[in-house]
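Multiple structures follow.
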Structure I
Amino acid sequence: MKAHEDGEQSVITQTVAASAPGPMTVLAKRARLAARTLATTPSSARDRALWAAAAALREASATILEANARDLEASTANDAFRDRLTLTPERVEAMARGLEDMADLPDPVGRVLEEWTRPNGLRIRRVATPVGVIGVIYESRPNVGADAAGLCIKSGNAVLLRGGSESLHSARAIHAAMQAGLRAADLPEDAVQIAPDADRAHVAEMLGAAGLVDLLIPRGGRSLVERVQKDARVPVLAHAEGLCHTYIHSAADPSMARRIILNAKMRRVGICGATETLLIDAAIAPGLLPLIVGDLAEFGCGFKADAAAREIVPDMPAATEKDFGTEWLDAMLNIAVVDGVDEALDHIARYGSSHTEAIVTSDEAVANRFMNGTDSAVVMWNASTQFCDGGEFGFGAEIGIATGRFHARGPVGVEQLTTFRYEVLGTGQVRT
């Protein structure tokens, strides 16, 4: 009888354990309560939290760098990946300045987006409101935690963070500083939550958190983004790979073109705004392409080139179809020679990821043709693709680059982290 009771108790215990909420569900519930408070908090309090968090980041700089050193010591990644993982005193300071820049932005919550009056006297207005609880799943870059938390605080949202295992120590140290900022402003610490460890089960739990998490934003490689988009039961705001192109038109200023493509490829090769493919007009390629290749090679860049480009610079390896569809995130550049703007646009349509494209030209009509001819989220004229960044756009920072067609496109800042409600103001009207 005792054995039977023990077996029955074991089944009950297992059933209770199976039905118990996981750690991310518990955190999401706490974040949801905090989001209700944050949504009605004055902008001045949210700004105080950001200023205090910036101060906390600076104060904890040594601790954060020590934690980052532990992550780097455990990492076996390539140089480009290590660059994304690495924090320096300058990068910690940049995180702090980003939070202060966010605090200086106008309050995105409560903005009247549109207002009108109906013939029956009803006044209707569309007003910006926070999304609620935002889940951010990110890899390698520990600064994403600070940027995401800051943007969510500014926009009145709570955030649930799950960083990658490779940046676990750095992410936790940054999270502590963000919560210190919330405490200093008398705001709920639960507004910024982080996964307790690197368990992969936390991702699955976030993907299934319908009703608790309102929006998921994945920041990482293609496999992560595809998994989130495939398995999530929560709306997803994501970007595909950063297959960015720079097109040098025949009317480009040669020195400008060389300066732009060097920066667009080599400033930081591991970011999604780095140019992965150079397109150059056949009319100017024989004179300009060898100079560009020389500039880039001096900084350690390798190349994959089509047949026309290899006729001009013969020692470059041949590019395959797969190469033109590869986001290298490394010191490697695809090169193709094209016959005019339409052929450049055809190449981008075939291989691009709708992220960022740039044209270098002095011909305004051609520039407009190029900008109107691509469906990418960001298009640039005479500027490096590496400017595709929330901070450079004046957003303070970004939570990601959205390449979809709905809700937000391009760098996602505080305004893009709001939705809206309709407010209808009457004077006693009834509907007939």
Structure II
Amino acid sequence: MSMETGIHYFLQETGNQTIGRPREAATFLDEAKTQEVIRFHRSIHGYKPAPLHFLKHLAERLGVRAIFIKDESYRFGLNAFKVLGATYAIGRHLSARLGISVEEASFELLRSAEAKQKLGAVTFVTATDGNHGRAVAWEAQQLGQKAVVFLPKGSAEQRVEAIRQTGAEAHVTDGNYDEAVRLSRKMAEENGWQVVQDTAWEGYTDIPRWIMQGYTTMAREALEQLEESGEPVPTHVFLQAGVGSMAAAVHGYLQSCLGDRRPATIIVEPHTANCLYQSAQIGDGAPHTVDGDLETIMAGLACGEPNPIAWEILRDHAAAFVSCPDWVAATGMRMLAAPPGDDPRIISGESGAVGLGLLAEIMRSGELSALREHLGLGKDSVILLFSTEGNTDAKQYEDVVWGGKYPLVPDPSCASRQL
């Protein structure tokens, strides 16, 4: 469905009813696997859970019981969540090369002189819009290895330089993100490098699964933090998606852990890179790609080809797929930067804030009442959001928050919306 606000959505009841696949949680994202992941992450110096903030006054303004947002800008000083996937996947890969299990591995063991002597020189290669590449580069630096990173055209200079500061090579290409992925694969084949990518293709599934498992750490932390605060499990979770790996990982873990108590999952994408929304709308069960420049303010979500592993999970279980214009992300950024009452101020980048921007629009727009009612959003709803990045492009952040770039859509039917 298309809205005059520019927000498009596709609704499902309890998953895609036309495919006939069993709706069981992905076993590789279950509690036992997640505990292995967390044990490894805890072995990394500087690990601590990212904060979970309670936005009490904003929840009151929007008419829901509670809003919680996990602030991933604190993750290992890298200003984004991607390091969770990169560290675990590289850790699993190197452990296998050393002939040890992940249960035996630790970050210190992998960076030891003995391990490096056995492993020899390893070069990791990846494609990125910024955060994933920086995570791979940081991990390689920590382990005394090398990284080569390819970025799509138009990548923010701050993100490129953050990668180079780790000692990695960073190359801005003339193509979009998906073309950068294909280039990284080609270079790996030609040079004997190891690809570390969170999307899968034929013959390349282990590392994408390990990356997805790495992302479950933040979901496990969130549930523990909710329990410690005495709050109930969330009724709704808004998950932004590029190739879909983070969204599927969080949803798969929550479904495995919570079963019938799992929250309704709303998948959020930018218009120009809405491959999951398009795949759901086509409805034949297959993942479909989106072509073009994929240009959007939400650089971390500018991916046109879904991860097929993630797609199968989201296809069968997500409650809704929503495609958003850029102003929705900008609105979320400004709301978090200038919250009501004594709610905490959160510095959230474009990809990190789009979930809150969409939630606010759903709750205050009469035009989106059907979506609100279908999802059961109201006074008893407990919302969980993930701010997956901070101001990783500081200039863009200031242009939006200070300069008013991407203003709220001028829609007469929404003139009565107020926060």
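A value of 20.2, 67 for Rg and Dmax of the Cα atoms in Å, calculated from one of I, II, originates in structure II.
Comparison across structures I, II (criterion: distance in nm of label points 7 Å out along Cα→Cβ at positions 101 and 197) gives the highest value for I. Computing mean count of other Cβ atoms within 10 Å over residues 165-172 across structures I, II gives 17.1 for structure II. Thinking of I, II, which structure, once mean count of other Cβ atoms within 10 Å over residues 109-116 is computed, gives back 15.8? Corresponding structure: II. The value 22 for relative contact order in percent (Cα under 8 Å, 6 or more apart) was derived from one model only; which of I, II is it? Answer for the origin of the read-out: II.
I have 1.0 for distance in nm of label points 7 Å out along Cα→Cβ at positions 277 and 309, calculated from one of the structures I, II. Which structure is it? Of the structures listed, the value fits I.
Read-outs: derived from the displayed coordinates by stated rules, not from any lab. Because the structure is predicted, anything quoted here is derived from the model rather than measured. Cβ atoms are built from the backbone, for glycine too; each structure is taken alone.
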